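S.K.: As C-alpha cells, here come the structures.
A short reminder: the numbers here are calculations on the coordinates, not readings from a lab. Since the model is a prediction, treat every value here as computed from it, not as a measurement. Cβ atoms are built from the backbone, for glycine too; each structure is taken alone.
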Structure 1
Amino acid sequence: MERPVTIGLDQHLDAGLEGWNSLGIDIAAVAFIPWSKDLEPCFDEEAGRILAACAGLIVGVEHVGSTSIESLPCRPAIDLLVGVEHLRNASGCIEPLKAIGYRCHGEDGIAGRRYFTRSIEGRCVVKLHMVQHQGEFWNNSLKFRDLLRADLSARQEYSEAKQELQVRFETTPRDYELARLEYERAALG
C-alpha cells in the first residue's frame, strides 16, 4: 500500500496556524472538539494548496462540515467541498493531490463523490469531498451548511443529533458519517 506524503505539524505551527494543533481524527473512533476561529485559516491554507496543485481542474472550493459553523462541536478535521466541472475531471486531480499529501479513497460509499484524506503525523486532518460543481451533492452540502449558520434552532438540533449518533457509532466512524448524511438529507426535506 502506498503511504501518503505527510507534513510535520511543526511546519504549520511555524506559519502561525494554531488551528492545526487541535486537528486529527482517530480513525477508529468518533470524537468532537469545540469549534474555534483558529480553524478558518487552516481551511484558507488548504484551499490555496489544492487550487495550486490542481490548477485549471477545480471550479470551486468551500469550507463545509462542522468546522465551518461557529459554536458547533466538530470532528477534528477540516472538510473541504471541491467542485469540478465534470466528475470525470476528478481523475486528473489524483496525482497532484497525492503529491501534496492526499490519499484517494474512491467514492468510499457515496456515489458521485471522490473522497480524499490528508494526514499530518499519522492523524487525518483534512477530508476532501470532490463532486460535480453545482450538482446535487454540492448544492445540498452548501444548503445544509448555510441553514446551520443562519438558524440557531437548526444548529442546536443538529448538535444534539450528532451527539446521539456519536454514542451509537462511537467505534464505527463510517457508520456515523452515513447516519449523519441521512440526517442532513432529512433536514433539507
Structure 2
Amino acid sequence: MDITVIPPASDPEGGDLTVTAVGTVSPTGAGAGTAAVTDDRTVTFTPASGFTGTATFSYTVGDGADTATGTVTVEVAEPRADLTAALSAPETARLRSPFTYTAEVTNHGPNPAEGVVVALSLPPRVQAPGGGSQVVWQAGTLGTGDQRTFTVTVTAPPPPGRTLTATATVTADTADPDTSDNTDTANTAVVRR
C-alpha cells in the first residue's frame, strides 16, 4: 500500500520536502513486512504474507539542509472475502430418471478467497455418482469477482410425490465476514414417469 507522508509532513520555512529514507518495519521478529521510498512524497508498505496486526516504521524527510523523522503506524487486517453459494435444480424429476444439481460459487471480494471448498449434501436416498450422500469440490483460489460452477447428475429415487432437498455450502481458508449467504438449498419434486 502506498502511504503519502508529505503532507502531513511540512517545512515551517516553506521549503520543499522529500522523503529521504525509511527505517526498519516493526515488529521485526514477526516479519511484519517492508517499507521503501516510492517517490519524493510516498512510502510503499508491503505486509509480509500472513502478517496481521500493527506495524510501524520511521521515515526521514528533508529539505536539502535539515531533516526530520516521523513514524507511520499501519493496521494490517486479516484478508477477507465474501463468498456466496447458489444451488439450482429442476422443480420436478421423473422417478428413477437422472437430473442435475448446479452449484455456483462467487467471490465478491475484497480479497481473493483461498482454499475454497464446495460441499453438496444430497437428500436421503439420493446417491452421489461415486457413492455416498455428499459431493465435495475443491475450488482452490477464487479471485475477486470470480465465479465457479459445479454440476453433478443423480437419479430421482422412489417414492414419487416426495420432495428432495439438497444443500450446497461454500467454505474457505480466507475469513468471510458474512456467512449468511454461504449456504443455499434447492427442492425437486419426484413425479411418476
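S.K.: Can you tell which of 1, 2 yields 0 when helix-only ellipticity at 222 nm (-39500 (n - 2.57) for each DSSP H run of 4 or more, over all residues; to 500) is derived from it?
M.R.: The read-out was computed on structure 2.
S.K.: With semi-axes √(5λ) of the Cα gyration tensor in Å coming out at 58, 14, 10, pick the structure among 1, 2 it was computed from.
M.R.: Label of the originating structure: 2.
S.K.: While we're looking at this one, here's another question. Identify which of structures 1, 2 gives the largest calculated value of relative contact order in percent (Cα under 8 Å, 6 or more apart).
M.R.: Structure 1 comes out on top.
S.K.: 3.2 is what came out when distance in nm of label points 7 Å out along Cα→Cβ at positions 57 and 113 was calculated for one structure; which of 1, 2 is it?
M.R.: Answer for the origin of the read-out: 2.
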